[in-house]
Structure I
Amino acid sequence: MTAFGQSGSSLPQHHGENGFINTDPDFAEAGFSEMAPWILKKLPGTFADGEKAEIAREVNDGTLIGSGKPYTATWIGHSTVLVQMEGKTFLTDPVWSSRVGPFKWAGSPRISEPGMPIEKLPPIDFILISHNHYDHLDEASIEELVDRNPNVKFFVPLRVRDWFEERGIRSVEELDWWEGASFGGLKIVCTPAQHFSGRWLGDRNQTLWCSWSVLGTKRLYFAGDSGYCSHFANIGKRFGPFDLTLIPIGAYEPRKLMRPVHMDPAEALMTHRDVRGRKLLGIHWGTFILTDEPADDPPKRMYEAAARMQLPKDDLWALKLGESREW
């Protein structure tokens, strides 16, 4: 394990006494008294606005993947992207399940089918996991991917490896912020994010959350799931510019509650700017109804913000499900 870009300190600031913590000076998470009424309102299933949305899709049976193009990105849905980069093929936060949550009969329903069937994927070399929330770490999808790719390697943030080992999956590299590893000519660096973790009562923030920087001849940044924060400028300074950024643009309403841990589309563009990105692929939208905005709202808001910020629209991608782009 190698540290890339770390200035060095005896005790990382994000290691708290009772779990991991967010370190941005402006971070102020919504309290239980603020969150509880919204959560209770959601329990019966008030997702009508999102379910009405039709998310555009492109038929992709896998024949366009692996066609000799060295740099491609295919949006499968939510935060799942299939990437080809310098002879390697990898996935980000792979989720193919129809629901996400601790109980499959009660989790958030999928409103749009995956952009490519899991059985049509090319061989996968490695997988990046940003944190352990159910819409980013899905047991059924992980197990099927391992069955189909016995030699696949996982890169995960601190204390997430145990989850894999409990399921007999051993090819797992666990990293802290600013630590990195090499894989087939690429450097894979675990970089900060502003979020939280937990899969059940009592395990909140016991595992780390992160973003990922994949460094080769070209460079890719996967933001994972995050609120807007000062980490991004630091990442851009150390590892940018990035040829492609995968940045969340959805799950932002109600804004007062979501702002600390979920950026909105305008903040996604600010993140892209901070990390010194060239092309942006918007993720974390149009797949699961997690918050209050309509499912098809994020791209509209992103392009409106881009016009205000005078950013070139052609460099900002809201792909169809299953759509592939060269980068």
Structure II
Amino acid sequence: MVEKIITLGFVLALTVIHGQSQDGPYEPAEGTGSIGVHRDSVIVEQWLSDVDVVRGYLNIADKSAGFASAGSDQNATGKADAFTVSLGDSGYATYTLPQPLSNRAGYDFAVFENGFYSPMDGVYYLELAFVEVSSDGENFVRFPAHSLTQADSQKWTYGVLDPTQLNNLAGKNTTHNGTPFDLSDLQSDSALDIDNITHIRVLDVVGSIDQAYGSTDTAGNIINDPYPTEFAAGGFDLDAVAILNESLVGRESVPAKPKTFIYPNPAAEFISVKGLTGKFKVFNTHGQAVLKGNYNGGKINLNELAPGVYFIEFYQGKKQTFRFVKE
């Protein structure tokens, strides 16, 4: 059995940013109007399992710092579970499909990352990636992507993004909600047979607004994404890729926003949990249990925890896992 390591691109939140506006022209990350595909959705037909990961840099502007190292290729296979492999700056993962995928009505596949929403502060912590496909495993064609995020000031390492200003970029949806892609977007490209897709590639967006290093969208706009992320879990955190079922796409209603969540998030001294009680365990990003107890409402004291990102698991009939940031 391959041991899985929980990894995250956001290891420490230094400030709390309140009231993120969501006024872009594109779909929200979750809730009403979102096109995100939940991992338990009936439209998920298959989870991909054959992947090769090429790690990117901890900081593309200082290549001597080395490469991202958190997680393993195995973390990006099978059903989305919030266990990820970190790609690093310009790193990428290439999936080989067990059988060619043809263009279908609606969305054809979805890419899962581990971004999250902070209900207390109304902000999204996201990291982005381009998505490409190939009919031969050698020549890849990129989905047209668009970012309306301002590029005048750098989104800092733990900055936040407005998902309604992002389109066709993997990672704009939250944990367990995949960003879907439609092969019809590429039907005019002569270098690709959209009815014979053999490979899918997920490529980290380098979020620097320095044109010497940064990534641009289809319109030539610099994509402003949290940067630098100079730690082992830096860059896009790839969780999974799902093939979607053509006969069911578009028939499923969008899930309502979860009624259970952690707040405040990020948190300095304590967290509370809406909608759950019972036994819990808190794990660090290495999968080690660092805190446990029985929650009956009120507050969970975090003073014993070092700053960083953690998972809290509740056991109430079934296991439920949530992520939070300790300042």
Quiz item: Taking Cα extents along the principal axes in Å from the coordinates of each of I, II, which one would give 51, 49, 46?
Solution: I
Quiz item: One of I, II was used to calculate relative contact order in percent (Cα under 8 Å, 6 or more apart), giving 21; which?
Solution: I
Self-check item: Source structure (of I, II) for helix-only ellipticity at 222 nm (-39500 (n - 2.57) for each DSSP H run of 4 or more, over all residues; to 500), computed value -5500
Solution: I
Quiz item: Thinking of I, II, which structure, once distance in nm of label points 7 Å out along Cα→Cβ at positions 109 and 229 is computed, gives back 3.4?
Solution: I
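Taking distance in nm of label points 7 Å out along Cα→Cβ at positions 237 and 261 as the criterion, which structure among I, II has the greatest value?
For this comparison of distance in nm of label points 7 Å out along Cα→Cβ at positions 237 and 261, the top structure is I.
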Quiz item: Between structures I, II, where is distance in nm of label points 7 Å out along Cα→Cβ at positions 53 and 69 highest?
Solution: I
Quiz item: Upon calculation of distance in nm of label points 7 Å out along Cα→Cβ at positions 37 and 61 from the atomic coordinates, which of the structures I, II produces 3.7?
Solution: II
Practice problem: Identify which of structures I, II gives the largest calculated value of distance in nm of label points 7 Å out along Cα→Cβ at positions 221 and 309. | Solution: II
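None of the figures in this text is laboratory data; all of them are computed from the coordinates on show. Here the structure is a predicted model, which is why all the values come from computation and not from measurement. Cβ atoms are built from the backbone, for glycine too; each structure is taken alone.
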